[in-house]
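Engineer: These notes open a run of structures that come right after.
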Structure P
């Protein structure tokens, strides 16, 4: 590949209107040296761009042009108002490779480049690991934020175990929720077909929905956004099914399941039926609710056994 092709394609894709580009600027001869010195990896290199550039550098015995001429990358993206996402070309593709020396080496370089790009006036973010156990997620977020001057952090998933093919949208949702809670700013959805084949439209749908839920869970901690959950709790307590569906992140799926399992009593569901806890106590604590949820001992003590005959 002639080097100039990199710049031609970069310019062309920016002109076509992409919003952001993942560009592997943090791979250089130093990171390849680290990779060799540590004895390669259990999972090898899993980034297509990362492996391609590594092969190109070794074949031509040359530095990565995207690192060597980083200013040129920034100027092209800045001209077209495209966000530069500093690609994680040496991200771990296996749990046993996470947070190894070559990954952290690239992270250091990408954090340095993020500050350079930002100082040049280009919107810049840093990409994070792909496969990582949950006890290392917070440390990676802290390192990126500290070393990059608080640049936005884009987590690729992350996938939290290697042994659940077919359910990697779930393994990544666990990592995404924790990443978001610890301060990550952007997550990448993963489909059930990850590691197995090209995803079909239904796989993509499941991946996006799962990632959206994960991001919401993380924001509950990071942004202290729990009002929606409070409203759902009240709707469930009051057996207000319409409100439950309106509040739900996954309204269509919730309606589908509900309609397939019609209960005898419309205000309950087929999980508990007549023994629904909310149905048993419906109306009993209305006065307490009206008074702001305070427990009214006197009210409770005044209730007679006959008032519970409906049970």
Structure Q
């Protein structure tokens, strides 16, 4: 059985969802896009994931900032405004009569190609926009059980060839890392940067606790995580020392606690890394930060963020 940070409680309503594709809605089984799409052909696109909490899209501006930055980075003209995209997100949510515990995935590719090629000049349409909203409540088991990690030999890349902060469709190196971890018997992969320092996980950001201090990577070689940013924020606002710094597996194996962060699962404890048990299993600081993060979401939903 699959276990990891994206475990969700099964919801039968998802078989009947309507999916947004370029201004139209399609039933789940009918939602298709051409094989000439740039994202399918060469992974040429950017994406974003949001959570709907009690009728509010949490941290929407931060997510849209990241999407627009990603499009600018790959030289893709979106051709629509933030307001237009927000309107289409809400159309999708309302079309599916959704209110809470919803995960929204937005995918924007460069468009259709007239022939299979990576050349953007062969694109013959505007960007393709797909919005998938699903009823997805995180499984409580992930937080209570925690996850295990395996350190992959696949490194997070250098920013001069594929900036690790870019939330793009080209995820094959992360898939390779996860395959290694699964074959090693772990739930997910821990990845190092090009210098051998700890960077991130294949789909989440990584933190450790050392002597009541929160450590995470410098941010130069990891995903530009919104939840990562918010954990740093709540640490600083609550007088918890949080350091963005270089550290190695030497520090990780001797950590008091470890956890990962992501939009879907929030904060998830890590129990083992490379077969080594981390801490004593109490996760005192992890639980405290998780509560502070939940309060931040509550404030966001109630207009106090």
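Each reported figure results from applying straightforward, stated rules to the coordinates on display, with no laboratory input. What you see is a predicted model; the values in this text were computed from it and never measured. Cβ atoms are built from the backbone, for glycine too; each structure is taken alone.
Engineer: Match the computed value 1.4 of distance in nm of label points 7 Å out along Cα→Cβ at positions 158 and 174 to one of the structures P, Q, and report its label.
Structural biologist: This value belongs to structure P.
Engineer: Match the computed value 41, 29, 21 of Cα extents along the principal axes in Å, for residues 6-109 alone to one of the structures P, Q, and report its label.
Structural biologist: Only structure P yields this read-out.
Engineer: 2.9 is what came out when distance in nm of label points 7 Å out along Cα→Cβ at positions 166 and 278 was calculated for one structure; which of P, Q is it?
Structural biologist: Q
Engineer: Next question. Among the shown structures P, Q, from which was the value 55, 41, 37 of Cα extents along the principal axes in Å calculated?
Structural biologist: Attributed to the structure labelled Q.
Engineer: Kindly point out which one of P, Q the value -15500 was derived from, the read-out being helix-only ellipticity at 222 nm (-39500 (n - 2.57) for each DSSP H run of 4 or more, over all residues; to 500).
Structural biologist: Working through the options, I get structure P.
Engineer: Just checking, which of P, Q has the largest value of mean count of other Cβ atoms within 10 Å over residues 46-53? Walk me through the numbers on the way to the answer.
Structural biologist: Values: P: 17.8; Q: 21.4.
Going through P, Q one by one, mean count of other Cβ atoms within 10 Å over residues 46-53 is largest in Q.
Engineer: Match the computed value 2.9 of distance in nm of label points 7 Å out along Cα→Cβ at positions 86 and 222 to one of the structures P, Q, and report its label. Could the numbers behind the result be given before it?
Structural biologist: Working: P: 1.8; Q: 2.9.
The read-out was computed on structure Q.
Engineer: Kindly point out which one of P, Q the value 0.60 was derived from, the read-out being FRET efficiency 1/(1 + (r/R0)^6) of positions 126 and 182 (r between Cβ atoms, R0 = 41 Å, to 0.05).
Structural biologist: It traces back to Q.
Engineer: I would also like to ask the following. Comparing mean count of other Cβ atoms within 10 Å over residues 262-269 across P, Q, which is largest? Before the final figure, lay out the partial values.
Structural biologist: Working: P: 12.5; Q: 22.1.
Max of mean count of other Cβ atoms within 10 Å over residues 262-269: Q.
Engineer: Further question on the same structure: Suppose relative contact order in percent (Cα under 8 Å, 6 or more apart) works out to 11; of P, Q, which structure was it derived from?
Structural biologist: Here the read-out was taken from P.
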